[in-house]
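Next come the structures, one after another.
FYI, it's all coordinate maths here, none of it is from the lab. All values derive from a computational prediction rather than experimental measurement. Cβ atoms are built from the backbone, for glycine too; each structure is taken alone.
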Structure P
Amino acid sequence: MALSLPRDVVVRIKEETDIVDVVRRYVTLHAAGSAFKALCPFHREKGPSFHVHPSRQIYKCFGCGEGGDVISFLMKVEGLSFPEAVETLARPLDIDLARYLAEDEGEGERLAFHRANDAAVKLWQEAFWSERGEAARGYLRERGFGDEVARRYEIGWAPPGGGWLVEALAREGVSQDLALRAGLFGQRGAEPPFAYFRGRIIFPIRNVAQRVAGFGGRLLGQGEPKYLNSPESAYFSKGRLLYGFASSRIAIARLKTAILVEGYLDLIALAQAGFANGVATCGTAFTADQARLLRRGCPTVFLLFDGDRAGLGATVKGCQTALAQGLEPRVARLPQGEDPASLLQTRDAAALGEILSRASGYLPFLRELVEERGGTRVAKERAVRRALESIAQVPDPIRQAYLLQETAELFGIGLGILERESARLHGDGRQAAVRGGADADAAGGASGTAAPGPSRPVAPAGPWLDRAAVEAVMFAHALRDDTGRAAGELLRLRAERACATSEGDLLRGEMLRWQAARAAGEEAPPGRFVQAEWHEFSAAYRCFVADLLAGDLVPERGDFVKAVRDGHERLETDAERERRRAAAAR
């Protein structure tokens with residue numbers, strides 16, 4: 001997304017958005033003095049360590065260390081990019097960002113695409129709940145789906161015949177040309193456009209930014225194809241999206257697991273039964289892009305595919321994809337002929353919970369298949385080769401070693417043989433990776449851009465003082481002093497000194513930028529100036545600054561400038577002690 005915003009626009013969006021209102025959509029907040037507390041949405045905990053400070057418009061978790069402002073909260077909790085989060089917050093404030101997108105024709109096209117889809121969702125939902133949608137509603141009710149879950153997932157109905165949609169979209173201000181580009185209409189040669197979805201139950205597919213990217217449609221009655229998806233476009237790719245992920249992402253992050261199913265109705269059945277961490281593929285095999293989408297929030301994925309032969313094949317391929325992308329696959333096996341929706345139509349959530357609790361890993365699942373096929377040597381050989389092919393795609397060598405050891409134990413074959421065969425399968429890919437890494441290093445060296453990494457401590461300062469802690473107190477006082485005097489004093493005293501961490505170096509650089517802006521007439525205090533720019537840096541840096549702003553390092557009242565000077569004196573005294581100690585050692 002091409003979006004270039006002036007700093008004052010970002011500041012306005014943050015100041016006009018109440019972070020408490022945004023955060024309480026995701027967690028239950030309880031007042032704690034001038035702040036609010038809650039269980040952290042980013043990790044599992046028993047007691048609340050997640051704090052929201054409305055006066056400073058920031059949040060901080062003292063359990064996992066996450067922290068930031070309302071923009072970074074939305075980025076983290078919804079998996080959005082910075083522009084997507086800003087656009088999401090700007091919408092209810094009636095802040096028009098169009099002027100900042102005017103020079104990017106692709107961005108204008110994207111916004112028009114989503115507006116067309118929003119209009120279609122509205123029209124298909126109206127049709128679903130009208131007399132025209134009675135057959136569609138009846139079908140879902142026969143399958144055990146209630147009205148509440150149908151409304152929650154915005155299920156619609158595209159009646160047979162397409163003329164009505166052409167007219168209805170025109171009334172909504174969507175041109176035929178735009179509807180064609182968005183995949184809402186089809187066209188054969190010079191014939192008039194027609195509705196792409198006809199006689200189908202409609203399932204809107206939202207992306208992580210909560211925008212409708214495309215649709216899936218299930219035919220009601222006889223005919224083919226049974227399921228139809230929106231055409232592929234720059235804004236809709238079914239292999240890169242997961243149905244339901246926009247609404248289940250928070251539960252996935254909290255539970256650290258996802259339940260993957262194959263169909264739209266399977267996902268809706270899970271949600272109706274109370275399984276909030278479900279997602280579904282969009283008519284494709286489980287892809288690497290979809291696996292990476294899940295890996296953002298969880299390490300483990302349960303594959304809950306149909307119990308027939310095709311479902312078993314899809315499970316094996318899905319496990320291979322999951323392993324290659326760093327996920328831990330678990331196979332939950334349904335009875336023969338059942339799918340999640342049909343199972344939950346006749347049995348309760350506890351029955352499905354029991355199936356999930358018995359889920360096995362990928363390698364034990366392969367061993368089960370061997371036994372079900374008679375346990376022959378040929379079946380074992382085929383399973384071992386499939387396991388080795390899967391393990392060869394795993395990027396982590398330590399994980400590879402454990403998987404090879406597990407394979408040896410499960411199939412009764414020598415570990416050395418497996419290691420040699422794995423090395424042969426993996427050799428070409430590993431050599432290519434080494435060559436690619438060398439090329440990347442050379443390119444990085446040429447560009448002069450360092451890769452992001454952990455905090456860089458300087459040479460140890462001996463046993464006298466925790467330099468990073470003293471610097472943190474100094475930075476906290478400088479940021480919390482709205483007059484800017486403490487920040488100016490810190491820069492005067494420490495401008496030429498190396499900081500104890502890379503985050504400290506970055507923050508000092510931002511404070512130097514604030515100082516230059518102040519000299520040019522900028523009125524923002526240092527804390528607000530730093531927050532306005534921190535999305536250009538890493539999450540570790542934002543957490544570092546949020547800790548300074550939200551922590552207990554600074555009293556509500558005090559002499560901020562004196563605190564900075566005291567910290568500087570302590571660091572200088574410690575440095576002199578270290579110099580003397582080093583001289584004595586020589």
Structure Q
Amino acid sequence: MMMASFLRPQQNARHVRLGLGVSLFFALSYGYLAMQKGFSGDYVVQDDARHYLFWMTRFQDAGAFPNDLIADYLQSIAPVGYKLLYRLASYGLEPEWLAKILPTALGAIAAGYYYGLTVAIFPVPTAGVMASVMLSQHLWCTDDLVSASPRAFVYPLMIPLLFYFVKRRWGISLVFLGLLALFYPPVALVATTLYAVHAVDWSVLGKTRYRPWQAVIRSRARVAIAALIITALCILPTYLLAQPYGPVVTLAQAHTIPEFQPSGRHSFFRAGLWRYWLMLYGGHGAILKRTVFTPVTLAASVFLIPMLRWRRWFPAIKTVRPGLSVFAELTVAAMLWFIAAYVVAFQLHMPGRYTSHCIFLAVPILAAVAWVSLLSSPLLSRQRLVRPIAVLLVLVPLLFYYPLLLQNFPKTLYMHGHQGPIYQYLQTQPSHTLVASLDYEADNIPIFAKRAVLIAPEYATPFHLGYYRQIRQRAEDLLIAHYTSSQAVLETFIRKYNVDFWLVNKAAFSSDYLAHHRYWANNYQIRSVVDSIRQGQTGRLQTAIDSCASVETESFWLISADCIGQRSNPIDSRS
């Protein structure tokens with residue numbers, strides 16, 4: 001009986017508070033495990049965080065990254081609220097440190113409000129705990145939250161918005177809408193449309209097809225208008241700041257850009273309807289992400305369909321409140337923007353941004369309803385010990401211990417820098433220092449060495465052609481200069497881009513280096529370069545290593561460009 005009581009609707013404030021405490025405990029525990037990884041060394045940064053954090057050095061040092069194309073561009077496209085938060089925090093905190101702490105706080109906010117949202121829809125505190133814990137597991141099984149990037153704020157802002165939306169506390173919900181628009185505009189557009197969808201009485205609309213305005217609920221329409229105004233005012237600054245790097249790539253142009261192909265960093269195009277639009281390997285153009293049922297306990301949400309058919313065996317389903325319909329309205333709003341994003345691709349960025357987060361928000365609640373309905377079913381009450389055993393064998397291991405048995409939980413994708421001597425040496429160089437490199441290690445130079453790079457795969461985003469064309473031209477010139485046998489070509493490249501140092505992998509002059517380098521092999525024509533290496537041709541950069549290497553580590557040389565310029569080539573000088 002005691003076990004069954006935990007699976008029944010509860011109004012007891014003590015039980016509700018206890019459930020909230022349990023939900024926050026798991027959320028904070030997962031965050032603590034992630035922080036342990038984040039603070040495990042001197043040069044540790046989350047993979048995607050590099051994209052957003054390095055240029056924030058400017059908040060504390062106005063002279064950092066002067067005239068740097070990459071820093072200027074990435075700073076311009078970052079949402080206004082995101083930049084403001086880190087700017088305010090920079091008066092006392094390092095951005096890199098904050099980015100390791102912030103995900104835990106955001107995860108706790110999302111978990112706490114999701115518990116409240118679940119209980120508001122399905123008044124069973126146990127279900128609230130289950131839904132909240134499964135949400136936390138999902139957030140820490142993916143790299144959205146831990147990145148501390150703008151998308152890390154989606155759930156911590158969208159879930160409170162929905163909580164107050166369901167509670168009909170419109171003022172507070174609009175506050176969270178404004179914050180969402182400042183931090184992650186795509187989902188804010190969906191949320192704004194949610195207010196409009198909610199303002200329509202759909203049961204009346206079919207009866208007043210010739211007078212559709214009669215189906216509009218005026219009180220809700222006023223809220224929808226307020227939501228539209230708030231979102232427009234909050235999104236406009238972010239949109240205007242990115243204009244200097246336009247135009248935005250079109251769908252036709254994207255077909256010719258390697259980064260959008262299946263093997264590209266921003267893979268969008270896929271073969272087949274299932275892969276292209278729905279889920280699994282759908283890339284950034286899919287409605288759902290392939291992690292929609294991560295952890296696997298979320299798959300229980302699918303079982304609700306047959307449970308509804310035989311609901312007499314699952315009476316708990318009857319206690320679900322009408323607030324659950326908010327997810328149907330949210331799905332409609334998300335699909336509208338998904339379609340719009342395809343129609344004007346890529347003016348509204350990737351279509352998947354509008355659906356993957358919003359549609360997923362219903363999954364943990366539906367899964368929790370399914371689990372509670374199953375465990376409270378009369379089918380399990382025929383034998384005295386069946387229900388307790390079912391709870392112990394199913395509920396506790398799957399929901400609480402399952403993720404801890406995974407080797408990669410929480411999934412953090414923290415990157416470790418291993419070239420400390422190079423980072424330290426570059427930090428002693430002038431702030432305008434520019435480093436050129438073919439290697440993925442170039443991704444780490446801005447965040448660890450605080451110095452600019454000519455190009456790096458992490459920062460080669462193709463959405464704004466004014467930026468992408470410059471990056472691509474730089475990359476093509478770099479590839480030629482790195483392997484050229486002409487001193488004149490090498491020096492011309494150095495002068496054109498004001499390169500100060502070359503960061504060269506010690507394997508860079510082997511014939512298979514570029515072929516195994518995904519960025520270069522997928523995006524550029526490397527066959528002629530590889531053939532020249534196989535034929536034994538020696539590049540001018542390679543001959544300068546012994547005399548011009550400023551720093552050498554086990555895997556890299558840091559070569560002075562000034563030293564290269566001082567070297568003379570007798571053959572070139574006579575020609």
Of the structures labelled P, Q, one was used to calculate distance in nm of label points 7 Å out along Cα→Cβ at positions 119 and 351, giving 4.0. Name it.
Q
Here FRET efficiency 1/(1 + (r/R0)^6) of positions 95 and 407 (r between Cβ atoms, R0 = 25 Å, to 0.05) was calculated and came to 0.00; which of the structures P, Q was it taken from?
P
Which of P, Q yields 15.1 [mean count of other Cβ atoms within 10 Å over residues 143-150, calculated]
P
Which of P, Q yields 28.5, 93 for Rg and Dmax of the Cα atoms in Å, as computed?
P
Here Cα extents along the principal axes in Å, for residues 215-526 alone has been calculated and equals 86, 51, 40, so which of P, Q was it run on?
Q
With relative contact order in percent (Cα under 8 Å, 6 or more apart) coming out at 16, pick the structure among P, Q it was computed from.
Q
